[in-house]
Structure I
Amino acid sequence: MSIKSKLPSDWSLTQLEDMCNPKGLVRGPFGGALKKEFFVEQGYKVYEQKNAIYRDEDLGDYFVDAKLFSSLKRFAVKPRDFIVSCSGTIGRIFQIPDNAKEGIINQALLKITTDGSIVDGNYFFQYFDWDKFQSKIIDNTQGGAMQNLVGMDIFRKTEIPLPPLPEQRAIAQVLSTADAAIHTTEKLITQKELRKKWLMQQLLTGKKRLKGFGGEWKEHSYEKILKVVKRNFDWNENELYKLISVRRRSGGIFYREALFGHQILVKNLRTANEGDFLFSKMQILHGASALVTKEFDGAKISGSYISVVPKDNNMLNMEFFQWYSQTPYFYHQTYISSYGVHIEKMTFDFDTFLQLEMKLPSIEEQTAISQVLQVADKEISLLKVKADKLRELKKGMMQVLLTGKVRLKIN
């Protein structure tokens, strides 16, 4: 069954070139027309792929003079034109706002000027941004990571279902409302993450004290507060072992794979228990350290990890230590405890690290600080879940609204 036969009777299947103004589909100029030596400090803006990718008209600081702008007038953009990225993140679309600077597109962009009597601009934006449409205009035939926009001959003929204009506007309004909810949630996530970062900077250094706590923080060497643990176990060739690793940039622990004993060549695994803190010898410079949570209790780690616990549970709270390990100062300490020529090949010298020090408040204050940061982290996690649900909700709405499966009542 053809796409057209599935559409409501009052919808049309229209090719891109037929919903654009004359000369409304323009690929950016050849690179030789916009060499860096042609740029000036002030003048007409040169729009780049990052303007489309990040949907921000103010990014970039390349300009051309009036003479060059005039000679490249075909590539000029005006408010309500669309620009599409043809390199970097392929197919990203952005509509030039009313107050944007006058300028031209560079070779990495495509300009689209739609006909408002045929297609509503906001509807066009929503449909173009839909992943189902994106799959039509992105060429994956090269395989792997190689992606390109399809050729202009194919692009021009790509079809978009168009309901009557009033319904286009109604659909766009519904989807824009969903976008606004997503954006509001994402903005709140950013604010919460900044607040959490500020709390970490203040609470983990003693610059800000929680109510009810006072007194000086005491310096302790890591050697005094940490104890290495090596939990060996009886090897069984027929047992399935769950292997864990630690992500870079304090990204936590994840299951790497599950293998039977006979599938593992280097049989030097050890058991990691809940509450252990893991250092990756080879990746600690990139923030690969983490606390083993209940989910990963009893999993196996390779010999490339160092596992530690507190020497005295009344001196060190490992939740506090987990938060502390995410600070720039801790990252610096792991760096100065490593040796090697290139950062990707440097090796962590744990004995050197043990001689360094950290400041600790009382165990009660450590616990209180950890709880505050856990609450902040939980708030962010819940908001991220909400954002994901909103994105899925919009995705479902697009599936039915942009195909005519669900019709909106038009007053």
Structure II
Amino acid sequence: MMAKTHYSAPRRTLLFFWIAILIFAGFFAGVVSGVKLANPQTYVPENGGQYFDAQLYEEVSSVLRETFVDPARINNKDLFYGALKGMVAAVGDPYTTFFDPQENKEFNDELSGSFGGIGAELGMKNNRLTIIAPLPGSPAERAGLRAGDIIVSIDKTDAAGFSLDEAVAAIRGKRGTSVQLAIYHTESNDLKTVTIRRDTIVVPTVLVKYTSDLAVMSLYNFNAESEKQFIRGITEIKSHGVRGMILDLRNNPGGFLDKSVQVASAWLQKGVPVVREVAKEKTTQTYTAVNQIAAPQGPLVILVNEGTASAAEILAGALQDHGKAILIGAKTYGKGSVQEVKELTDGSAVKITISQWVTPNGRLINEVGITPDIIVPMTDADYAAGNDPQLDRAVQYINDKLNEKK
């Protein structure tokens, strides 16, 4: 998820949504307390907009309480939160989710940057639970999970029954415990079961290495430390006097928007558009380049793959649109939507998609992705042999460009 903080009052477009929440809250208060409403009502406006049938809800909840085979499993609060989850899920967006108070606490813990799990970013692709990117050095990477793998089951429970956030919660757990995943690898048409031991996951940020007179900077995500470590890396690279640079965004699942803009600014003049935020087909805000350390001179190649998502796609798309970089690798994931978290009075929350990202040249990122200029696949044989044809092609491209100038 790309984190984005809003300080303004709730938008008018969400007004009817919150009216519905208030109506539900007033009705459900009677259910949770065990008191039936005296006059349940149905609200159906003439324009076919908001729909609320309190009587139907009361009928369904009564059937459950009176008829379900195991009455001990019926909990009024669970029914209440379950109804709210269903209402939010009905919009059909995997990133728009209702969190009950406990789930909201766990979600906020994850944003702190250190948590127990397997170290893989998850997403929904074609309604299937998919590995966006395993983090470098994580239990997921060591177990052989790769970007694009499909999770078929979690601890022998069919993954089709999980929402995205429920799947994350099921896979996360205490350090030292294990989770069993059935994984389908699309390239080899292979289904395998792996047991992964959870560990404390501390998300890495930047790694710089050199090949000949070229620098390779791996940028693993966009967190609170990204800009600081990026500047440190660029300063080091410039001191080496390199002739070209490769920015590796493969398996970078994204993060904070402002960090992506700050990194892009190293190659762009201040004020140049980096990305536009579009809500309901209207541009609501344009994010532009800021003052930043200048990147080293010479050709720039950005490596991308199926695990490049969100803020990483924004960076790659902006530099591609402005002609500052050549993209090499595979088509990116296509996660270009903006979520806002609305905290509710009881400690629960709604994470809701409010807009989408568009590149400077007007390309939609969400569910489309960014297509590289030069497509180079990574095969199962490449992974097994430790080969990296995408990096090799990037080195070749830069060397060819440098030789043209001789």
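Every read-out reported here was derived from the displayed coordinates using simple, explicitly stated rules and does not represent laboratory data. Values in this document were obtained by computation on a predicted structure and should not be read as measured data. Cβ atoms are built from the backbone, for glycine too; each structure is taken alone.
Which structure, out of I, II, was mean projected area of the Cα convex hull in nm² derived from, given a value of 22.8? Only structure II yields this read-out.
So mean count of other Cβ atoms within 10 Å over residues 129-136, computed for just one structure, reads 14.2; which one of I, II is that? Write down the numbers at each step before the final one.
Numbers: I: 14.2; II: 23.8.
Working through the options, I get structure I.
One of I, II was used to compute Cα extents along the principal axes in Å, for residues 281-320 alone, and the answer was 31, 24, 15. Which one was it?
On the way: I: 31, 24, 15; II: 37, 31, 13.
The read-out comes from structure I.
FRET efficiency 1/(1 + (r/R0)^6) of positions 289 and 369 (r between Cβ atoms, R0 = 25 Å, to 0.05) computed as 0.60: which structure among I, II? So the calculation was done on II.
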